Structure 1
Amino acid sequence: MDPITFDQLHVFLTIVEAGSFSAAARRLRRAQSAVSYAISNLERLLNLELFDRSTRTPTVTAVGRALIPDARAVVAHIRELESHARALSGGLEPRVALAVDGLFPVEPILESLSAFRDQFPLVQVGLFSEMLGGVVHHLAEDRCDFGISTPFLTEAEGYSWTYLTDVELIPVVAKDHPLASLDRPATHADLHRHTQLVITDRTPLTEGRDFGVISGATWRLADLQSKLACLRQGLGWGNMPRHTVASDLESGRLVMLAMEGQEPSFFAPMALVHRRGYQPGPAANWLLDRLKQSIAQHCPPRRPS
């Protein structure tokens, strides 16, 4: 009997997560026929039907769904074995990739990467800036080794989170926006009457969830720079990292809103996140240590780590 392969299980789980054979093929960057072939071989080896193909879009059968936890466990163990073996061998990784929440200040990241380039000139670097579920999504897709994100997805299985620091968020608006002309702190009703600019998730990980939404009318934006441009144009109000809008506040282009009965600013925790069982190689381990040092220097934590 031929052995079941890691690739077959990976294809199976990708179809489950993507929702269809065609979507999985796009995600895996393979022909759909190759995806179907891998599943057919897996079904033959298991002597089970994993997908019901009686409809136009194949759906996972009951036995297939029952095997999902086992498949995930096997894939996770293989990845952990690979990570551990790489660390034990002491071999230098050809590439280190990280995904960083767009709310996070860029200075400690760039400072660390500059030092990393000097230390490991032959190691390629992947750097992704993402919002909301984007960081965890990159980890799930094996596009990065670790990330820095707000830990609102701690319920996601298979990840470890370590608190790093906090990012201060403040409500801002253009200087000529009606909210800026109030001669008193803005009330909840004031904010509700005006368009709020809100970051939306490009992944399905936070589908159906809103964070800090007050207004009855919202504009949804995929990245922080688009949100900042809309704020400057006076198209609405929104919460932004203080460090991102510092120059706009200083010039008077944007103003910070005073809030009735509460402090206007709040702090979003930031955490290091990686797959549970992840064993960094020598280059990634060096970068992790340097990042922690740089973050502690540029934006020290507000609470014990």
Structure 2
Amino acid sequence: MSREPHGPLPEVRLPRVSLVIATYNAASTLPAAIASAVAQTYPHLEIIVVDDGSTDGTREAVEPFLGWVRLIQIEHAGVASARNAGVSGSSGAFVCYLDADDTLAPNRVERQVKFFATLPPEVGMVFTNALVRSNISERLAYEVPPGVAHAYERLLLGNFIFAATAMIRRTCFAAVGPYDEALETGEDYDFFLRLARSFEIRYLHEPLYCCSEHERSLMACTPPARQRRTLQRILDKQFSDPAFPPTLRRLRRPATANVLREVARQHLARGERLAAVAALAAGVAADPAALLSGPRLGRYARAALRVRRP
């Protein structure tokens, strides 16, 4: 391994970065994730593994790396709680993440820090491209760079940020608060919305993160009904805020329609055609213009109804 265990920090004028790995019952994949963190080319890095009450031998999986990483163990409370524990227990000027079943490009941290150095202090977060790998394919998360102008307005219409690729200034947490531990899922989306109201966001078009796409992923295991409930709750928090920008209230109906379109997509992925039709119908009722303008709506509807194009 390239990093020296608990050695003195290098005498360079570089900001310290905290890399948080939140894990729950991922002992089989965690060593590869940690190894990719230890192999980072950036020298001023602390690596924190937060064990969210695992019962599968996670501590034993971490033990060979304890010279390079610090382990925090908490009672099982979910991803938001684990990430909050990692942020609270860290000391870096920047915070980034790694999921326990994913890996990093060796220069991930270095490239994001260098990019941050070219940006004004109003920029609170930088996210990157990623490789998404399954057993049968590999693709980029973003084929073309996503637009980040008016990021808050765009986020109200749906989360376009590949969450685990984000690097965040520590000052952002003090300004917008921690991850919401009351949410069943979607804690990243909720946090990004709060951050984007106060800070700018930038995108680095380099695949510096490798995501393993599989059936056990959190999104795949989350029932669509729960996703719908949680996403609507996240949006309600924004639109009901007394300080919400009045000029953006026009987005309430299209935002709701987009949630329902995403729920329909998830139902289709599970083969639940009737539920997908119901979600699409509810979306059309919420905002026909927004839903019908979506380029994928026809495909979703045909799949749900098994109607073949003539």
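Derivation of every value follows stated rules applied to the coordinates shown; laboratory data play no part. Keep in mind that this is a model prediction, so the values were computed, not measured. Cβ atoms are built from the backbone, for glycine too; each structure is taken alone.
Some notes on this structure:
- Across the set 1, 2, mean count of other Cβ atoms within 10 Å over residues 123-130 reaches its highest value in structure 2.
- For FRET efficiency 1/(1 + (r/R0)^6) of positions 27 and 187 (r between Cβ atoms, R0 = 35 Å, to 0.05) computed as 0.15, the structure of 1, 2 it came from: 1
- Value 16.8, calculated as mean count of other Cβ atoms within 10 Å over residues 19-26, assigned to which of 1, 2: 1
- Computed 18.0 for mean count of other Cβ atoms within 10 Å over residues 75-82 - originating structure among 1, 2: 2
- Structure from which 0.55 was derived, FRET efficiency 1/(1 + (r/R0)^6) of positions 203 and 267 (r between Cβ atoms, R0 = 25 Å, to 0.05), options 1, 2: 1
- Which of 1, 2 leads on percent of Cα pairs over 30 Å apart, largest value: 1
- A value of 20.6 for mean count of other Cβ atoms within 10 Å over residues 91-98, calculated from one of 1, 2, originates in structure 2.
- For the set 1, 2, ranking by relative contact order in percent (Cα under 8 Å, 6 or more apart) places 1 highest.
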